[in-house]
Structure 1
Amino acid sequence: MKFIIITHVVHIKKDEKYFGYAPYVREMNVWLKYTDDLIIVAPLTKNNPGAIDIPYSFKNIDFKQIPNFNVTTLKNTLSSIFKLPLIFWRIFWAIKKSDHIHLRCPGNVGLIGCLVQILFPHKTKTAKYAGNWDPKSKQPWSYRVQKWILNNAFLTRNMKVLVYGEWEGSTSNIKPFFTATYSEEDVIPIKILNLKEKIHFVFVGTLSPGKNPLYTIQLVEELFRKGYNVILELYGEGIERKALENYIASNALNEIVVLKGNQNQETVKKAYQNSHFVILPSKSEGWPKAIAEGMFWGCVPISTKVSCVPFMLDYGNRGLLLEMDFNKDVSKIENIILNEDDFIFKKKLASQWSQQYTVEFFENEIKKLILK
């Protein structure tokens, strides 16, 4: 079977290997266990792989490079107009050669893939919609168009679209799904951490306004001002780093807030294992891996009510749902710190739920989609 991936993920070529963002490539390596030939249509950069980039395990990749583009400004939009014919052309001919079309959405490249796949109604197709599928959420127009096309069983035929959560108005195309990071071998008894000692919070994600890392810092700062023995470690990089560094320095938080930058999976795993809470006050999510991963290791999750997060946290039974009201959110965290029985109860429920979603379970579900 000839499998094609159409994605906006920027790739790097080094030593005849193609690298990409680790969580994405790790997932695609599972899909690729069940294919014979692989075509990737994606942007390519000349940068060196970073700490969060890993190579595909598949050899002999037929890589079709397309230019990176976006429509965030008038200048970029005008530039993109000249790139679109080439992108359409390369996606069309790559799809024509393939047996199974796999789209990665949402994204600019995913949108073009959504349009081109309409011309191939008889080919087998899957799409991974990694964003928020909630039809009531505020999203860019390009995301809404992609969701409409993918959900439309007339335009998009022979397709299974993997989405996070179950939503009203979904057609037969839509399949509720999940993401997995850890193996059945990783399922071990969780550490029972003492709340009477230093209380560890961990944030894992891009340091961007959408992930609200500053709000995370301010919550922990307020707990510190109230006399709690707390520490926060933030893993990730992004455009907010300098602003966060300035805030930490100007508020004398260097002893309780540590920016760890991008780290490999093993380092992040140890951070989860040694933390009481995983926190992500994000504005938008699909399946927040940081929350699911933290829960796997027994972190009590603290997150906003976006996408499928309320379901993941069982509407507050497996963690804390933030209101994005500062005083209320601080009070919620204080209450669980002061109630160790509630903390242990949520910790156990969180790990039990997350440990269902292992790599083996994930791979079995992917296998069903490809070999049906």
Structure 2
Amino acid sequence: MITRTAQNEITQLLDEFPAVGILGPRQVGKTTLSETIATAFSPDPIYLDLESPGDQAKLSDPEAYFELNKGKLIILDEIQRVPELFSILRGVIDRRRRQGFRTGQFLILGSASLDLLKQASESLAGRIAYKELPGLTVPELPIQTLTEQDKLWLRGGFPDSFLAQNDTASLRWRLNFIATYLERDVPQFGPRIPAMTLRRLWTMLAHSQGGQLNVAQLGGNLDIAGPTAKRYIELLEDLLLIRTIRPWSGNVGKRLVKSPKVYIRDSGLTHALLNISSLDDLLGHPVVGASWEGFVMENLLACLPVGMTPWFYRTAAGAEIDLVLEQGINQRYAIEIKRSLAPSLSKGFYLGCEDIGATKRFLVYPGTERYPISNGVTAIPLIDMMKELSARN
């Protein structure tokens, strides 16, 4: 399920930059997207899977290989396996620039964040553009109904999970995905981390979805030191499996909380870690509200316009906003997220809006109608909120 929007965005970037990087967790659809993009190129692009010994062998002399295939788009999949390629790519791109080859040379796929691919950000500065590929989002659903939206919420955005024959098959896929990540993928990034410990940490984060991050408490519960717990959390974030949202810290003269909120990025993985197998189970589970908040959050962040920054807002006195979106110095969206068809807002939300000087106020809920609430707040369906943000691009 590759969207035309993602395809067009990557193609446009290839028209502007020598190299384009697509980042996202495994199985999210990066390879399928690259194969779709490749069909529009002539001569036929070259695809190298850097987890394949055979393809790695072709790059025993990478500069010679790239020179041999000059003029073709070269797709390098799982680039984090061979990070030393980044410095070589810099030299190749710079030489080609002098020869008149300026754009559309390399498409790089990676299952890790920019922080983990430091070599890329340092070696290819000004030569590469990045696009993070999220899982499936609500506008990409083939049928726009609340039933399909709830299916996406339950199963998550990995295509194989969403498209499974039934909920049981979807859960089985996600449990296998989790086991594979812990046993095969995580060990390649630095010192060995016990898979059982990391799974317990991941599960704790699922139980406290959307809660404030308390590294010392997590470390204590796992019988590991605080710095070790912090390193594990940073690794999960680097692998694009969890997300931290920082607190808004404008000068409002209030006592603001300083710890970030942490979310498991894919709602389906949250549910798998908690052994939630059906929508009925989910709606009756204590995590339901936090899970919906995380699901909405990921969908909204997937469509943010360039230059818009996400935060949350919370004071020691109880003022609170789930999501603050800031663009420039004059635009601030205050967004509250509720899993209710008759949602209401707390006094803390209105106080928070006054504190930050919110220019627009929304309450995202799982209904289908858009309607005004008091004090300038609009109740809005998720897909309409996404369209509102996308229109600012």
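Please treat every number below as a calculation from the coordinates, not as lab data. Being a predicted model, the structure only gives us computed values, none of them experimental. Cβ atoms are built from the backbone, for glycine too; each structure is taken alone.
Could you figure out which one of 1, 2 the value 66, 46, 46 for Cα extents along the principal axes in Å was computed from? Mind showing how you got there, number by number?
Values: 1: 63, 43, 42; 2: 66, 46, 46.
It traces back to 2.
When distance in nm of label points 7 Å out along Cα→Cβ at positions 108 and 228 is calculated for each of the structures 1, 2, which structure yields the highest value?
Values: 1: 4.2; 2: 3.3.
The maximum falls on structure 1.
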